[in-house]
Structure formats: structure tokens, C-alpha cells
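Please find the structures below.
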Structure I
Amino acid sequence: MRNAVDLIFEIELIRQVEVNIDYILMLVAKYHESNCEDKSILVSIDKAVNSSIQLRSKKELIERFIETVNSDTRVDEDWKTFVEEQRETDLAAIIAEERLKQAETKRLINNSFRDGSLKTTGTDIDRIMPPVSRFGGNRGQKKQTIIEKLMAFFEKYFGLV
């Protein structure tokens, strides 16, 4: 019976509170104020992230940030710095793994964040790709892999930068 009550409470909570990154950062600040000892706040953060479709792709990032929280942390400022550093690191990894053209890829990503969506049709993706033979070089498969990685990257960082 206890689980049913918890479930009803969580459903009501979801209806009442729109879970966004600001709400999560408020919970992280509470965790920080408890000298990083109140583990129930971590459970609340986990439940809140899992309940939000927009935040699920950002879960790993949020968890890694929480691991860095200590007594010297300034949650809002350090979050922005953390996100920027992680964003640069993750993008550099994709560029290196897929041998993408660095300047063009960064331009595409910056334009995507500005426009609110990653354009995967047209020639934008072709411009950032390394030279691959159009005949037998698995160009289509390579392009699809690049699109999937860039979409995952975009979803992870959109709304945070």
C-alpha cells in the first residue's frame, strides 16, 4: 500500500512542479547547503530528472556535476563553467572520433543552438564530413552515425548553454 501512496504523491508533484534545469539546480544548491550530506535530496534529484523528458538526456551531465559539488562550490556559476567545459570536451571527442572538420562542425553546432534545432538535411552534414568515397565507402552509414552523435550531443546540451 505504501508504494501506491508514493506513486500518487509523485504524480501530484509532477503536475504541480514543472521540472526544468533551474529546479534541479535549486535542489543541487539545497544539497550543497546540507554540506553534501542529505542523500534524500539526491534521490529527489534523480526522480525529478527521470520524470522530465527534457532532462533525461542531461542526466549523466547532472550526475557528474553533483559529483564535483563540495563546500567551495558556487552552484550557478560552477554549473555554467562545468557545462561549457563538458560541451567543449564532448564536441572535441566527436570531431576526433569521426574525423570531422573542426571549424565547420563548431559553426554547425553554434548555429543549431542559436536556431533551436540541428539541421540534418541539406548539405550541412556533408560539409563537416571527412572525405569518404561515394561508391562503396559506406558514406551513408558514416553520415547516419555522425547525425546520431550530433543529435545526442545537441539534446544533451540544448537549453543549458
Structure II
Amino acid sequence: MSKVILSRAVKADADALINANRKSAEYHSPWVKPFIDHEGFDAWYGKTLTGPNLGFIIREANTGAIVGVVNLSEIVWGVFRSAYLSYYGTVDWSRQGLMTDGVRSACRHAFDDLGLHRLEANIQPDNAASLALVKRIGFKKEGFSTQYLKISGSWRDHERWALLADC
């Protein structure tokens, strides 16, 4: 039995997710800066309703508590069948393997249910926990991107990791 439940984000998740993000703000720094108010939630959630982005909530199976978020972004269909994968966990559930289970479930959904061929995760080189997570799932390092994403006002280097459906 899985320790987590992966589900699409719904509007009713707003308050619980905002509170979890606020509580985890220091834990997330400097890797990611998730929304901490309703305006931010609405912007994120709105992007997951239409177009090439899907947002998922990872919940602990017994309590339903929010463990983290997984995004499949910029999904491209046709001959490419690829997406970017991003994720972050909450401080209350850190270091218990639940994010690994949740991200693995999102990857299975992307490949088995959506029919994608490739997922790419871009991770800051000093984010040891995130790098360890993708390695556990089977992602392979493909390269390095200088000043790849602007996070909290600064351009950050990232390592590029990928997972293929047939791996």
C-alpha cells in the first residue's frame, strides 16, 4: 500500500497549501519560493486548469496531510511528448521518503496515463536533497545550464536531469 496519495490540485486545497507553504518558507529557501497567499495560489492553480501545465498535491495516505506539490509544466505533445517536472515538499513531512513516493507516482502518471516519453528536472547544484530524490527515481544527469532560472531575484545555475518512459 502506498504511503502517499497523488491527486490533481483543486481550489479547496488553497488554505491548507498556503499554510503549509508559509510554514515551510525557510525550509524551501533558497531553492524555491512557492506562493504564500491566495493571489499566488490562484495564479498557480489557474495555470493548472488549461494548457500545458498540471499541478498535483501529494498527501500522506493515513492523515491526508499535504506532503508536497508536483508540477508537470510546458507539456509538449506530438513527436516530442515531454514535460518539465518540478516539486517541493513541506517541512513537517521532510526526510521520510514521502516526496520520493509522490514524485515517482507523478512520473508513472506522466508516462502510463498521459503517454509522455520524457521528463526533465532542473535542479540547483547545491540542492542535495532534490538531487538525491531524482537519483533514487532513476533520472540521469544530462548537463548543466548556467543562469537557468531566476529565483528570488537571482539567476541560478541548474543541473539538467531526465527520465525516459522506457527506463
Structure III
Amino acid sequence: MAYAIEAVGLIKRFPRRRKLRQIARHPLRKETITALNGVNLQVEEGELFGILGPNGAGKTTLIKLLSTLILPEGGEAWVSGYNIFHEEENIKRSIGLVTGEERSFYWRLSGRRNLQFFATLHNMSPFQIQKRINSILEILELQEKAGQLLTAKAVSL
């Protein structure tokens, strides 16, 4: 069976930050933090799925791997049937990623203007942009809120 998302044995490590004194005493020592250690995951098409866990559990790392923002040291993963190592552009075209990080939205723009801005970065034509935005807003029932500025109160938009 083909899954919307499938991960097998994903491993991701990051270098541990060290103090200058530690680097001076042991310059060749490489310490790492294991963010993901053999993660297996299967999400079926149309399935509603959430990732829960405490800070540092690897939730953001997993999302970044599946959206090809970073690559794992081990394991394999497929998103929409595309391999994260070999079909990065197809994955990026098939998903949408919105994070809560500072640069996710431009707070001084409305929801609609943010969507227009990011669609323009993807080289969509003005006609395609309007058609796609209207479709998305209708599906999410957000047509009336699309003109609101993205303040802290409107983040739920």
C-alpha cells in the first residue's frame, strides 16, 4: 500500500554546542545530539495525524525532514510517493508547510496578501494565484477573514 507519508528508520543528529573551554581542551571531539533515532511512521491518504511530544522530542526535526528542509543521516522517507533524497522538488510542490517561526508570515500584511506574496515566489501567474487563493479560502471557510492583518490574535487564521 502506498502511504501519504512513510518513514523507515529515520535518524538525525545535530552537533552539540560546546563552550570555548571544551573546544580548547578537546578540539577533535565531536559530540552530537540525537534528535531522531530510528523513527518509523506510516500515514495513510486522508488520515488526520498529529505529532505530540515534549520540547526536544524531535517533532520539528521530523517535519523538516519530511518537507526536505534538512536530510537525515539514516533511513528513508517518502511524501506523496516521492523519496526525500531524490525527489525534493516534487515533494515541495505537493505539500504546504506553515510553521510558527518568526518568518512564517509578514505580520503587516493580510492573510490574502501573504498568500499572494508566497505564491509569487513560486512563479505562479496572477490568474493562478487568485484562483488558488480563492479555492483555499473557500475550502477553509476563511473568505471573510482573509483581509485581516496577521496580528497575534489572527494567527489562528
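Which one of I, II, III has distance in nm of label points 7 Å out along Cα→Cβ at positions 22 and 46, as calculated from the coordinates, equal to 5.0? Value 5.0 for distance in nm of label points 7 Å out along Cα→Cβ at positions 22 and 46 corresponds to III out of I, II, III.
When mean count of other Cβ atoms within 10 Å over residues 54-61 is calculated for each of I, II, III, the greatest value falls to II. Sorting I, II, III by Kirkwood radius over Cα pairs in Å, for residues 70-117 alone from high to low puts III first, with the largest value.
No lab work stands behind these numbers, since they all come straight from the coordinates. Everything quoted here is computed from the prediction, not taken from an experiment. Cβ atoms are built from the backbone, for glycine too; each structure is taken alone.
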